[in-house]
Structure 1
Amino acid sequence: MTPLQLLTQIKAGTFASVYLFTGQEMYRRRVCRQQMVEKFLPEDLREEGYARFDLDEVSVRDIVDDASSFSLFTPKRMLWVSSAELALPRTGPIHNDDPGIAALSAYVKKPTPDVVVIFDCHRYAFDSEDKARMERLRKFYASIPTVVEFAPYTDGEANKLASDLAKRSGVNIPPPVLESLVESLGADASRLANEIEKLALFTNGKRPVTQDDVTSLAPDARTTTIFALVEAIGRRDRSTSLDLLETLVRDGVYLALALTFLATQFRFALIAKEEGIKTAQQLQAHCAKIGVAMWGSRAQQVLTTVNAFSRKQIEQALRGLYQADRDLRDSPPDDRLVIENLVFSLTR
């Protein structure tokens, strides 16, 4: 089940007896939890009816025993159980005769009326090295039929969320600045909500948010400055490039990160040259075919580079980037001198 499907059921007043929440995305998780509490528990019952537990302190059997007992103080209860992964055995296979599994399975078959139990695990992702751990988690809680997966926002979803949050907060964030903010925060919805709230307070709704505002307030503003440096080099603006490089050096940014973004920019520019791509939309479509997400603003940056450099110059730039990467690995390297020389080379 997706969070959106869960919210639809909550709105309809339909609740399962037991849920398993999985995935690392926290923004939609908080929204769902808040909506569940508000819809299931009348305001006068929330103090007594809502209880939080952590499996670092109690066992699954303790939770089942609590859920099975009737309360003298409230007719409806909701139990939020954190650290669901701690119920799993540290090593070895998971057996159905595990006391926690047996107790939970028996409860799911005959749950207590007007009691909702949510087991929550936000430690594991759905891919990479966490995939096996997630499978173990699902096996342990296999008796729970209602599993809600909180997957990370896609780039498109994050951009739409940011736009909606900005409108709700009454702050005017131009699309290029909004895309830059989303990209610099890695499409993290929770951080987006926090930063947009800060920007709304900072501008007080009296003027549009600028890139400088984002750079000043966002915790990853230095990454935004790197994007600006990449864009300036991509259009061969030497003066602006050197000014931005000075800002990065002053802020103590790891310059190898800038080199990585530059290399990506020129690799995409070479792809665009080879494929005869002429518009940002064509580049986004091509990237989608090969399974690479590409923001509209980033696609436009790449096209600017395509128009500013010939294919031969792009290939020379990639060789220069390779050499710069090797130079940065020297001991001890002069990072600033390496990147400065690269800037002069790329902006001739």
Structure 2
Amino acid sequence: MMIVMQEGATDEQVRHVVERIEAAGARAHVSRGEFVTVIGAIGDDRELVASMALEGEPGVEKAVPILKPFKLVSRDFQREDRVLEIAGRKIGGGHFGLIAGPCTVETREQTLETARVCKAAGAAFLRGGAYKPRTSPYTFQGLGKPALAILAEAREETGLPIVTECMDIRQLEDVLEVADVIQLGARNMQNFDLLSEVGKTDTPVLLKRGLSNTIEEWLLSAEYIAKEGNDRIILCERGIRTFETATRSTLDISAVPVAKGLTSLPVIVDPSHAAGKRDLILPMARAAVVAGADGLIVEVHPSPEHALCDGPQALHADRFAAWVADVRRCVDLMGKVMAGGEPVAAGVAG
């Protein structure tokens, strides 16, 4: 249930409604807007409606049941697009965020070189994996904690906020010391214990859609995070598993407008993992921007042919500025503002 308070409702009136909700056995989630406060009552809406007559309470404008299985991330709960501000960068609500960097931290030199290129090209965030979930147990699994120190150094030099993945609750404390955004990968989309623990932090979360999950399941995973108090969530479509073998995954471009219709959370796209092929990343990125995506996350490497992880889908660092310039034209066409520094001059993308 969503309780909309009257404009000018007092803190005491809000507190009284929260107490009524909790007395009914539900959880209250208060969202304060510029003019209006909305309180989410998390529980069985039918029982709540039957047990509480809140519309007659002082300060209450109306009470509206939310029948969708996801409540706090529903657009019914917050109709305006959410704008997340992370280390001075905005994403969502007309602000476009470009996240770029190596799939995994391999060496200090490789990471710092890539970070400088991403910064110069106009990226808003630096991505880099310290811990890597791999299908084969014999492939490179990431450097672990030493990689986090390298990412911290890259942020210190470039000023780019860090996006890095956490795979396990046991890694969370170390990741939180460095991450400006915690990435939860496709394989962990339904790791419910991890979702709940991340929800108890105040660090923004980038939640990737699982390989075989529906959009509703994706949003329910976001709900696990939000119900613990952290609603600073970015959704990421990264391709799903279908019968098609021409690409690594099938980019579900329709997931962008569908998700944005169901939730007010920012929605971004990962064309690198969806394509798996370097020459497909740019057209897929263009399509994502035009479909309404609030950002992109892409892989960049100084020497993709020597990368320890996902080299075929990494963009060449020396051509990245031109790639960004091409994407920026699409962002401008959609009337969005690209977060981050001013890019260097660039030629034709390749």
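A short reminder: the numbers here are calculations on the coordinates, not readings from a lab. It should be emphasised that the depicted structure is a prediction, and the values quoted were computed from it without experimental measurement. Cβ atoms are built from the backbone, for glycine too; each structure is taken alone.
Ranked by distance in nm of label points 7 Å out along Cα→Cβ at positions 22 and 102, structures 1, 2 are topped by 2, which has the highest value. Given that FRET efficiency 1/(1 + (r/R0)^6) of positions 70 and 230 (r between Cβ atoms, R0 = 25 Å, to 0.05), derived from a single structure, equals 0.00, which label among 1, 2 identifies that structure? Value 0.00 for FRET efficiency 1/(1 + (r/R0)^6) of positions 70 and 230 (r between Cβ atoms, R0 = 25 Å, to 0.05) corresponds to 1 out of 1, 2. A value of 22.7 was computed for mean projected area of the Cα convex hull in nm²; which of 1, 2 is the source structure? Computed on structure 1. On mean count of other Cβ atoms within 10 Å over residues 206-213, which of the structures labelled 1, 2 is highest? For this comparison of mean count of other Cβ atoms within 10 Å over residues 206-213, the top structure is 2.
Comparing mean projected area of the Cα convex hull in nm², for residues 30-117 alone across structures 1, 2, the highest figure comes from 2. Given a value of -9500 for helix-only ellipticity at 222 nm (-39500 (n - 2.57) for each DSSP H run of 4 or more, over all residues; to 500), point me to the structure among 1, 2 it was derived from. Considering all the candidates, the number was obtained from 2.
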